[in-house]
Structure 1
Amino acid sequence: MPYCEGARAKGHEVRIQRLGDMRFDPILWKGLKVIQHLEPDLLEAQRNITWCERWVIVYPMWWGSVSALFKGFLDRTLHPGFACMYHEKGPWWDKLLKGRSAHLVTTCDAPSIYAWWQYRNSDLNAVKQATLKFCGIGPVKVTRFDRMKFSDAKKRERWLDDLVNGIEDAKAVRL
C-alpha cells in the first residue's frame, strides 16, 4: 500500500478500512424512514469519517458507476443524523460532515474521455456531487487512472509514485 506508506512517511496518521473485509448488510430495507441498526464495521467507519480531515476513497468504476457494495456502504453509513439532517419544514438540510475534504482515486478500463463522454462521469457525480458534497465534504479532489487493462506494472508504479508525491497535509482514511 504505497499511498498509506507515503502518507505515514510524511508524518500523517492513517486508518485503513477495506470495504471487502467489512461485514454489513448493504441493503436499506426500509429506505431512510427507519435507520437500521449499524453493524460494528459501519460504526467503526463512522468513527473514522468523524476522525479524519481528509477521506481518501479508492474504488474501481464498474458498469459506469460504483459497485453495489460501495453504494450500500455509502447508503448505510452516511445516513441522516450522521452525515446530514433534513429540516422538518422546508426543502433544505444541514451538512453534518463539514470541515473535511476528500480525494477520490478511481480506476477504469476505458479511457477517461470515454467515461466522461459515454457515462458523463456518472460514478463521480454520484460519489462527489450527490453524496460527499451533499454531506458537506469538500473540496473533493479526483484522480482517475484509466485504461487499466492496458497498463503495465511500470506505468502503475509511476501512477502510485505521482499519487504519493501529491499527498497533502491531512489525516486520511482509505477504503
Structure 2
Amino acid sequence: MSRIGKQPVLIPSGVTVTLGEGNLVTVKGPKGTLSRKLVDDMNIAVEKEQVTVTRPSDLKRHKSLHGLTRTLIFNMVNGVTNGYAKTLEINGTGYRAAKAGSKLTLTLGYSHPVEMIDPEGVSSAVEGNNKITVSGIDKEKVGQYAAEIRAKRPPEPYKGKGIKYSDEKIRRKAGKTGKK
C-alpha cells in the first residue's frame, strides 16, 4: 500500500471539494477555485471532512498513480487555503528587477531588458531591487513561472551571479590560478 496514497486528505472548514464526472475534482476555498481532471483509474471518495483515494488493483500503473493522485488533491486543498509562494534572489552588479502592472522587467547584463508578463493565476512582487516573490494558488503554475524567471540567468558557479531561489545553495568553484 502506498504510504502517501492511503492517508486521507483532510478538508478544512470553508473549503468544499466536489467530484465531477470522470474524476474531475473541483476545490473551492477562501483564496479561489481550482479544478483538475485526474486519472479515471483511481477511486476518489469525498466523505464528510476528508477525501480518500483508493486504487482498483495492484498493477504497477495503479501503484504509481495512487500517491500522485492523493498529493495532487492535497496540493489543491492547500493552495485554496494557504496559497504557494517562491522567493528568488538576484545577485550581480547591475542586475535588478522592476515591476509595472503585470509586467516584470529584469536587467540581467544582456544588451536589452528581459520582460515577462505574469501568467493567469500567478502574481509576482519585487522587494527592493533584487528579491522577487512569485505567489498563487496553483503549486504547479507558481513553480513553473519561478523556474522560467530563474532560467533567464541561472546562477554561475564562479562568482554566484544570476537568479537563484532563496533557499538554493550554489556550489562554488575556484577560479583560475596564476601562472605556473
Structure 3
Amino acid sequence: MQDLKKLIREVPDFPKPGILFYDITTLLKDQCGFRGVIDGLKQHYEGARVDVVLGIEARGFIFAPALAYALGAGFVPVRKPKKLPGECVSVSYELEYGTDSLEMHRDAIAGGHRVLIMDDLLATGGTAAAAARMVTSVGGTVAGIGFVIELSFLKGRERLAGFDVFSLLQYDK
C-alpha cells in the first residue's frame, strides 16, 4: 500500500497557507493505483457482510460504487441538502467554522441493513460521524467506516470510537 502514496500529489498551501493538500487525482488516473485502492478496501471488508456501501459527497462517490460492485453490495449516495428528489433524512454536524448538513433518501437503507460508510479522507471525523448517525437513525447498522487516506495527526478516529474504522494510507504529519 505504501506504493500508493507515491501516486498522491502533495500540494503545499492549498486551499490556504499552511495546509498540505493530498491530491488523489494523480492516484485516480493511474489504472494500477485505482485498482490497488479498490482491491485493498475489498480485501479488508470481504467478510463484513455488507448490504450497501454509503458514499459521502463528493469524493466518496468515486470509491463507494466501485467498492460496492466489488463486494456485491448496493450503493447509497449521501448528498448535500436539496440534491435528492425523494423524501430525505437529514443530519447536521459541526464544522471548524459553523455547521453543515447531509441528506440521503429515507428509503435508501432498510432496518437491519449492514452499511459500510466510505469516504476518501479521514481528517477530524465529523462528516463520517454524521453519516453514521444518519444510518442508525433509519435502523441500519454501521458495518464499518472506510477511508483511502487518514490524517492521523488530526485524531478523527477518536470521534468514531465504537466503529470499525479502516484506512489504507496514513499520514502522521
### Task
Taking 48 as the value of percent of Cα pairs over 22 Å apart derived from one of the structures shown (1, 2, 3), identify that structure.
1
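For which of 1, 2, 3 does distance in nm of label points 7 Å out along Cα→Cβ at positions 32 and 152, calculated from the coordinates, equal 2.6?
Corresponding structure: 3.
The value 22, 11, 10 for semi-axes √(5λ) of the Cα gyration tensor in Å, for residues 16-71 alone was derived from one model only; which of 1, 2, 3 is it? Can you show the working numbers first?
Details: 1: 19, 18, 11; 2: 22, 11, 10; 3: 24, 14, 10.
The value was obtained from structure 2.
We did not get these values from a lab; they are worked out from the coordinates using the rules stated. In this text, all values refer to a predicted model and were calculated from it rather than measured experimentally. Cβ atoms are built from the backbone, for glycine too; each structure is taken alone.
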